[in-house]
Structures are given as C-alpha cells and as structure tokens.
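Multiple structures are listed underneath, in structure tokens.
FYI, it's all coordinate maths here, none of it is from the lab. Just so it is clear, the structure is predicted and the values come from calculations on it, not from any experiment. Cβ atoms are built from the backbone, for glycine too; each structure is taken alone.
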Structure 1
Amino acid sequence: MVPIRLVLVEDHQALRDGLALLLSERGCDVVGAVGDATGGRSLVAELAPSVAVVDVQLGADSGIELTREIVSAHPECRVVLYTGSEDRALVSLGLEAGATGYALKNGDISELLEAIRAAAAGERYLDPRVATRAFTATVRQPPLSKREREIMDLLASGLNGEQVAEALVLSAETVKTHVRNAMGKLDASTRAHAIALGVATGQIAAPAR
C-alpha cells in the first residue's frame with residue numbers, strides 16, 4: 001500500500017509532534033507539520049499532499065476558513081478537520097467549507113487514521129459521535145450579515161451592548177435584535193457561545209490578545 005502523503009496543521013506542538021509520530025508509525029507519510037494557517041497554506045502549496053489534517057481552531061486563525069482556501073486552491077487535497085468540539089454549527093460549517101472528514105480529538109488514533117484513509121480515497125468520514133446526529137454537508141448555516149459581524153466584532157473586543165449601540169449609532173434594542181439573529185444563525189446558546197463560534201468559523205475577528 002502506498003503511504004498517504006499528509007500534512008498536519010495543529011497549533012499545539014506536543015499534540016502535533018505526537019500525531020506525526022503515531023501516524024508515521026501507522027504507514028502515513030507525514031511530509032510536514034505546522035501550527036498556523038499561514039504555514040498550512042504554504043505546506044499544501046509546496047508539498048502537494050493527498051490529505052491535510054487541520055485543527056478547527058488555530059489560535060487566532062480559523063481552521064474552517066483555511067479548509068475553504070485549501071479546497072478552492074488545491075481541490076486534489078482532501079481536508080480532515082480535527083477538533084475536540086461536537087458543536088453542530090462547526091460540523092455543518094466545516095462540511096460546507098469542503099472538508100471530507102471530521103474527526104474528534106477525544107477519539108482513538110485509529111479513528112483519525114480511518115478518517116485520513118477515507119479522505120484519501122475520496123470518501124466522507126464523520127466521527128461516529130457526530131454522525132449519530134445525522135449531520136450532512138447539505139446542512140447550511142446562513143452567514144452573518146455585515147451589520148451582525150460588525151456588532152459581534154465589537155462585542156468580541158470587549159464592548160457591552162450599550163457601548164456597541166453608541167459606537168454604531170444604533171438603538172440598544174436594534175443591537176439586541178442583531179445579536180439574537182447572529183446567535184440563531186450560529187446555533188449558539190449564549191452571546192459568549194456565539195462569539196466563540198464566530199471566531200472559530202472565521203466570521204468575526206478574534207479578540208485582541
């Protein structure tokens with residue numbers, strides 16, 4: 001069996017190094033591993049792997065947005081999203097972005113390997129814990145509007161609702177309505193949850209560190 005050429009894009013170095021070792025021992029040809037989206041784009045362009053294993057949250061970068069870029073620029077490269085989150089909004093957005101596989105970090109290495117092999121063969125793989133919820137690529141979450149992104153960006157930066165209303169010359173009730181709409185689109189249970197999902201999916205800016 002020809003080894004599967006793959007790259008790893010994972011921002012936790014210990015996990016990245018461990019995955020590279022374990023996958024290499026199981027017959028994969030790990031040709032590169034990096035910790036950010038910029039490095040991931042470069043690796044895929046330079047090394048032309050068959051599969052890219054991408055963490056959903058890459059520090060301040062979005063693994064889902066990186067997936068979209070890889071699939072668009074290098075359709076021959078399959079992407080497996082690797083994450084600890086079972087959040088259905090992330091699953092839906094990841095599949096919509098073009099990911100072929102979705103594997104959970106709390107699973108065994110054999111599950112990730114199964115996802116990689118399926119992706120290399122052009123087949124879809126969903127972690128069993130995700131698949132039981134019957135998510136499919138046809139599930140679409142409507143994107144945030146420009147105004148919703150503006151408001152969520154400001155909330156993510158630390159402003160409260162009243163300050164956002166003042167900054168954008170809107171009524172407080174209008175801001176609340178946009179926040180509720182954004183929460184609905186992101187399938188978030190709280191405002192903080194919506195901000196986290198918006199950042200993870202690349203729809204709003206990550207808070208300044």
Structure 2
Amino acid sequence: MSGNEKNTEQLILDAARNVFIEKGFDGARMQEIADTAGINKALLHYYYRSKDQLFESVFRESLSTFFPRIFEVMSFPIELSEKIKLFIDSYIDIILQNPHIPAFILHELNRNPARITDILPFTEKTMSGLLSSLSQEIKTAGFIEISPEQLVTNMISLCIFPFIARPIIQPIFLGNDADRFDEFIQNRKTEVTQFILNALTKK
C-alpha cells in the first residue's frame with residue numbers, strides 16, 4: 001500500500017471514528033463519513049465495502065489502544081506494587097490521549113456484545129496465562145486473597161470511570177472547569193494507586 005493510500009485510509013478511519021462516536025453504529029451513514037473525510041462515497045466504498053467492515057476496523061483500532069497495555073505492563077519483571085502503579089499511570093495517560101474511547105467502547109458493548117467478543121485482540125488462552133501469573137504474584141506479595149480477574153477489573157474501572165462520568169463530575173465537583181478536571185485526573189494516578197494498594201494490604 002502506497003503512502004497516499006495509507007493516508008487516505010487513516011483519513012477515513014479518523015472520520016468514521018468521529019461519526020460513530022457522535023451517532024453510534026445505527027445512526028452513522030456512509031455518506032456522512034465520506035463527507036467528513038472529504039472524499040466521495042465511491043472512494044470510501046473502494047476501501048470499505050460496508051459500514052460493518054468500516055466499524056470493525058475502527059473498533060479494532062480502539063481496542064488495540066487499550067488492551068495490549070494490560071499484557072505489556074503485567075509482564076514486566078518488577079514487584080507487583082510497582083506494576084500496579086505503572087499500570088494505573090499508563091492507563092490514565094492512554095485515556096487522556098484518547099478520551100473518546102471509553103464511552104465509545106461502552107456504548108458498543110451494550111449495543112452488540114457479540115461483536116466485541118469476536119474482535120478482541122487476545123484469546124482466552126492468552127488471558128489465562130496472564131491471570132495465572134498475576135495470581136502467583138498476589139500470593140508472593142503477601143496481599144489479601146483476591147482473584148486476579150477482580151484486581152484487573154478494579155484497576156481498569158477506577159481509571160476509566162471519571163472519563164465516562166465527566167459530564168457529571170466536572171460541573172458538580174469542579175465548577176465546570178476543564179483545567180480543574182485535568183488536574184483531578186492527574187491526581188487520580190496517585191489516589192487510585194494508593195486506594196488499590198491499601199485495599200490489598202493485610203490489616
């Protein structure tokens with residue numbers, strides 16, 4: 001694929017992402033995506049023959065921004081407490097760079113969960129190995145007994161929720177100040193890390 005073709009395809013994906021986020025899958029139209037990308041509909045269909053095919057490409061791109069980081073950070077040869085801190089810092093930074101993705105993924109999870117399962121960028125076998133290793137690390141660290149599935153879910157949830165709930169958090173707690181929200185999110189790195197470690201520590 002030539003450089004121009006790659007640029008055109010990325011232009012289409014960026015436009016489609018914006019339209020899907022705004023309208024959802026059902027409300028999005030190929031003509032609107034073509035107009036947003038600044039190309040004609042025939043060229044759009046040259047790259048993507050259907051809305052389903054285009055949506056799958058956009059969604060794969062969104063998922064690949066988040067999930068590989070789980071495996072990367074959790075495989076680092078460092079103490080679990082440091083791994084948790086690094087995971088939370090990295091995940092919040094990823095969401096800051098892509099603030100639209102959590103709500104986008106959540107919307108589509110509710111709308112069509114079967115589609116998500118089919119295009120997840122990892123297998124049950126891969127996840128099983130990660131969870132098994134994490135379970136051993138929890139024991140080695142002397143933390144309270146907790147399933148690795150619950151630990152990972154807790155960390156991801158605490159990182160993502162403020163972005164999904166921003167329309168509530170920002171006006172109610174932060175005077176509808178965007179700068180204060182950014183500061184609030186940066187502080188979440190420390191707060192969430194400490195919260196998780198406190199919850200894991202045997203009293």
Exercise. Who wins on Kirkwood radius over Cα pairs in Å among 1, 2, i.e. which is largest?
Worked result: 2
Exercise. Can you say which of 1, 2 returns -26500 when helix-only ellipticity at 222 nm (-39500 (n - 2.57) for each DSSP H run of 4 or more, over all residues; to 500) is computed?
Worked result: 2
For this session: Assuming 20.6 is mean count of other Cβ atoms within 10 Å over residues 46-53 as calculated from a single structure, say which of 1, 2 it is.
Result: 1
Problem set entry | With mean count of other Cβ atoms within 10 Å over residues 38-45 derived as 18.2, matching label from 1, 2 | 1
For this session: For the read-out distance in nm of label points 7 Å out along Cα→Cβ at positions 54 and 86, a value of 4.0 was computed from one structure; give its label from 1, 2.
Result: 2
